[in-house]
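Participant: In what follows, structures are represented as structure tokens.
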Structure 1
């Protein structure tokens, strides 16, 4: 049954193209397998207290998502920030993480997951005592691949430079969590 009236208008872009069609990414064209402990390109990207491995890239997913595995070897995490266009989904594989989204605080353990909506400030930190592993998915990926490639050049946590964060589609919103 076709939409009519206001519902039909709200379901289209300014060009009259159905909104759902404009939000769909191009379909992936190949199977991508990345072994445990490996990076999609064989590059372990260092962030000082952790390493990041790309598991699924924007190119792999037809522009739909970026999936990374963050392996923490020490406590801590990034500064409080928000993404203008990306949802950020966290899934704990190993260890314990503290995550704040807006005013809410959560403790996540293996098997737990959490979605941080776009435009809502959030911050997270590894708080465990051994190794922590966190699977993070950005939907859509935006400039996140470029962000991680750039910050890992220094093998340190991302700089507290608002212009750097804005250049990658985010807003720096405060310091990292104290752990």
Structure 2
């Protein structure tokens, strides 16, 4: 197998500079090449009118089926409110040791919490969420280190408290996973 690359696919409108900054943060932390492209999914098929949210599990399956490519890791970037049946909302979801994840910045905006806009904080939060979900695709589970990007993030405050980087233990697991599963031809 060849070295994987990260593909970030925007579904919806994102500023080009915002996407580039997310790609830079992801590439820096995962030390893999990152490409950014646009995608299209008819989101109406994933909307749950009772919850007024979008089913992340179904979206994840669609992104995986249509856009997931081996050995790449693909992350669909959204701006809609995501849920899974057992939780009120989520920031993102990924297939553990798979090739695909999804993340949304819908609940990462300060405005959602009655605070003034902060584009730098939004970028920080979304970068952490992207790195976190991609970490899952490389086999990483939630970490107990409070600063590790793989720490679970139930609330936006959880995301603010952690860093945009893997702890030493998760970094070692990530390197081992890539070395073991993606050998050069």
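Computed from the coordinates by the stated procedures, all read-outs in this text should not be read as laboratory data. From a predicted model like this one, the values you see are computed outputs, not experimental measurements. Cβ atoms are built from the backbone, for glycine too; each structure is taken alone.
Participant: Starting from the value 57, 39, 34: which structure in 1, 2 was Cα extents along the principal axes in Å calculated from?
Facilitator: 1
Participant: Please state which of the structures 1, 2 yields 2.2 when distance in nm of label points 7 Å out along Cα→Cβ at positions 56 and 120 is computed from it. Please report the intermediate quantities before stating the final value.
Facilitator: Values: 1: 2.2; 2: 2.8.
Matching structure: 1.
Participant: Hey, helix-only ellipticity at 222 nm (-39500 (n - 2.57) for each DSSP H run of 4 or more, over all residues; to 500) derived from one of 1, 2 reads -3000; which structure?
Facilitator: Value -3000 for helix-only ellipticity at 222 nm (-39500 (n - 2.57) for each DSSP H run of 4 or more, over all residues; to 500) corresponds to 1 out of 1, 2.
Participant: Right, another one. Which structure, out of 1, 2, was log10 I(q)/I(0) by the Debye sum over Cα atoms at q = 0.21, 0.22, 0.24, 0.29 Å⁻¹, for residues 112-159 alone derived from, given a value of -0.74, -0.79, -0.90, -1.13?
Facilitator: It was calculated from structure 2.
Participant: Given structures 1, 2, which gives the highest value for relative contact order in percent (Cα under 8 Å, 6 or more apart)?
Facilitator: Comparing 1, 2, the top value of relative contact order in percent (Cα under 8 Å, 6 or more apart) belongs to 1.
Participant: Name the one structure among 1, 2 that distance in nm of label points 7 Å out along Cα→Cβ at positions 64 and 144 of 2.9 was derived from.
Facilitator: Values: 1: 1.4; 2: 2.9.
Structure of origin is 2.
Participant: Once distance in nm of label points 7 Å out along Cα→Cβ at positions 136 and 168 is calculated for every structure in 1, 2, which label goes with the largest value?
Facilitator: Result for distance in nm of label points 7 Å out along Cα→Cβ at positions 136 and 168 over 1, 2: largest is 2.
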